[in-house]
1. Ranked by Cα Rg over 2.2 N^0.38 Å, which of 1, 2 sits at the highest value?
2. For structures 1, 2, calculate volume of the Cα convex hull per residue in Å³, for residues 15-94 alone and state which one comes out highest.
3. Using relative contact order in percent (Cα under 8 Å, 6 or more apart), single out the structure from 1, 2 with the greatest value.
4. Rank structures 1, 2 by FRET efficiency 1/(1 + (r/R0)^6) of positions 103 and 335 (r between Cβ atoms, R0 = 30 Å, to 0.05) and report only the one at the top, that is, the highest.
5. By the measure FRET efficiency 1/(1 + (r/R0)^6) of positions 79 and 191 (r between Cβ atoms, R0 = 30 Å, to 0.05), tell me the structure among 1, 2 with the highest figure.
6. Identify which of structures 1, 2 gives the largest calculated value of distance in nm of label points 7 Å out along Cα→Cβ at positions 199 and 239.
7. For which of the structures 1, 2 does the calculation of distance in nm of label points 7 Å out along Cα→Cβ at positions 215 and 271 return 3.9?
Structure 1
Amino acid sequence: MKAKWGVCGSGGIARRRTIPEGIVRATNAELHAVCDYDPEVARAVAQEFGGEACADEKELLATDSDIIYVATPVHLHLRQVRHAAEAGKHVFCEKPLGLNVSEADEMRRVCKMNGVKLGIGFMMRFHAQHQEALRIVREGKLGALVFARAQLSCWYPPIPGAWRQEPTTGGGGTLMDLGAHCLDLLEMYFGHITRVCCTIANRIHRYGSEDTSVVLVEFESGARGIVDALFNVPDSSSRNRLELYGSLGSILAEGTIGQGERGTMEAYLETEAKEYEAQQTREPGVITKIDPTPVNMYQSEVEAFSQAVLDDTEPPVSGKDGLRVQKILAACYESASSGRWIDLQ
């Protein structure tokens, strides 16, 4: 049995990644219908990948799709999620859920009220190397958790009509778009963030949203972390690093954060704490290359949500997770505005 997916917003990330790599390849899902604000895009996507091209959102919701994938600009999410839920459709929404916490909370409420599931597109959780690193952390092999870093950057110059470059349509810039993934990953590894201190700026590009963001975080465990997300570094220059440190070692990665399914990741682990070494020779010790069989993150997230719908179980990445990240983002923007550390409830 396969879950039928209808796509609201079939251009952009849906056309580039989620439809061809996720929905089409999924073993338990099929592309059933698509719509887009540009009808020509919807027709082209339907012709290339199958499914029915719908004239508009209303026609899409009238199909017998089981799941509506909302892949439109952020300012449209609330209305479209509400309409899908009221039509009795399960909803898989791109991140961030909404422009703010209030919108994200309303999406969870309306989905719950209508008895439908709400999932969110934090596909990087499914990366094979990220999952292997998570296993190492959960088994305690890093020891007491100390520090984490997640970096995601790209070159994103001014583009006419680009919704991510205006806070009224995207909710924010690089922090909202790229930082959301990084914050979600750090919480997956280290647990809840309790405090944030953030700075944002327009260092290179002069559009409405920020092109620079740096966040310091404190975790419930007492560990610290940092997220740096930038729209002003050439793609070939950004290593997109993930760094996890503990009292018994570290996991260091390059290129695993992003849209691809491969990267380099190594673990440097001790079996026990050593005596102080005054010479600080920093011998490399045992290095373990973390290189599991890659998986396609888009296929994995589609299959995971589809199975939750088919089995009537809680999605592994749910609206609750989306709301959680939205609250962290709101605290970050408040910190950037006030210049203070902001506590999270």
Structure 2
Amino acid sequence: MYENQTYAVILNRMLDRVPNDVDKREGSIIYDALAPAAAELSQMYAAMDTNIHLSFADTASGEYLDRRVNDYGISRKAATKAKRKGLFYGNNGVPIDVPLGSRFSIEKSNFVVVDRQALGQFTLECEVAGAIGNSVFGSMLPIDYMDGLVKVELTDILKPGDNEETDTALRERYYLRVRSPSTSGNIADYINWALEVPGVGGVRVIPLWDGGGTVKVVIVDNEKKPASGELVQKVQTNIAPSDSKGEGKAPIGALVNVVSAAGVGIDVTAAVTLSGSLTLEDVTARFRATLDDYLKGIAFTSDATVKYVRVGAMLLDIDGVQDYSDLRINNSTNNISVTQEQVALAGTVTLR
């Protein structure tokens, strides 16, 4: 709005107000007197322009977006800590127990033991909130010496860690709330109730799935992958902790069943002609990352079908690929249909 109010424009406008019989050249007394004021005014206009953009949801960011969406009862989802399974061994591979609160390190992440599952099996929680706790696997080192401990393995992800909700994701939830008004338990209501639970990255609502009064809510996590049992339970508790009694946010009489989407593996094979700029291993790694991004992008959209021609186009767009042949997706040359209770996941990629 104020982008044209530059230093030069303001200064010239001020100089135009000075009579022409006064010396207005650069270096003159009047010029030197007006120049600092023009500079300050240009900075003020720049700040005003920024403040206007921070006032509207489509251009606000950070704290200002938080304050905007708070008017509609929406809060940014905080980062959460990953919980992982840890295996502990002593001499000769014998499982052993370790004290709760013990700390271990792997790469640049630290984990603390928070719960015992079985002999030598414990739940570990990442000390830093966010998705960083999901990305590491393998051998860990104790931060403090432990007598008899020989080996520690960090294995399964029990509860994925989530990064703080991005401005883009928060803005999308805001748009969903204001553009699809909630009214007495309509589909928009169930979507909003599920999405407000940290960790939920997508929702589908199936009304009357098992007769009158029944509602199925299908969810995926922030990585557009099947939700954990813990996340499913949190959403169930938020919407309807007990069937039809109205103790959650669902109306009295509604029988709500929250489930995780079922994963559908997408395996891709093809013969490729390389240009020589990258090795086959590098091409495979890049294509798999691209495939993963594509599948996340279509997850829980109106058309979640995995398109055969789209996968082929992505393969051709990879640096180092000159051509391809015999492309197959799940051993087929057809599109792969995904139902409303499923989510496509990148499986094996075999390029030869």
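1. Details: 1: 1.02; 2: 1.40.
Result for Cα Rg over 2.2 N^0.38 Å over 1, 2: largest is 2.
2. Details: 1: 86; 2: 219.
When volume of the Cα convex hull per residue in Å³, for residues 15-94 alone is computed for each of 1, 2, structure 2 gives the biggest number.
3. On the way: 1: 20; 2: 11.
Evaluating relative contact order in percent (Cα under 8 Å, 6 or more apart) on every structure, the highest lands on 1.
4. Working: 1: 0.90; 2: 0.05.
The structure with the largest value is 1.
5. Numbers: 1: 0.35; 2: 0.85.
Sorting by FRET efficiency 1/(1 + (r/R0)^6) of positions 79 and 191 (r between Cβ atoms, R0 = 30 Å, to 0.05) in descending order puts 2 first.
6. Working: 1: 2.2; 2: 1.6.
Largest value of distance in nm of label points 7 Å out along Cα→Cβ at positions 199 and 239: 1.
7. It must be structure 1, since only it matches.
Bear in mind these aren't lab numbers, they're just calculated from the coordinates by the rules spelled out. Keep in mind the model is a prediction, meaning the values are calculated, not measured. Cβ atoms are built from the backbone, for glycine too; each structure is taken alone.
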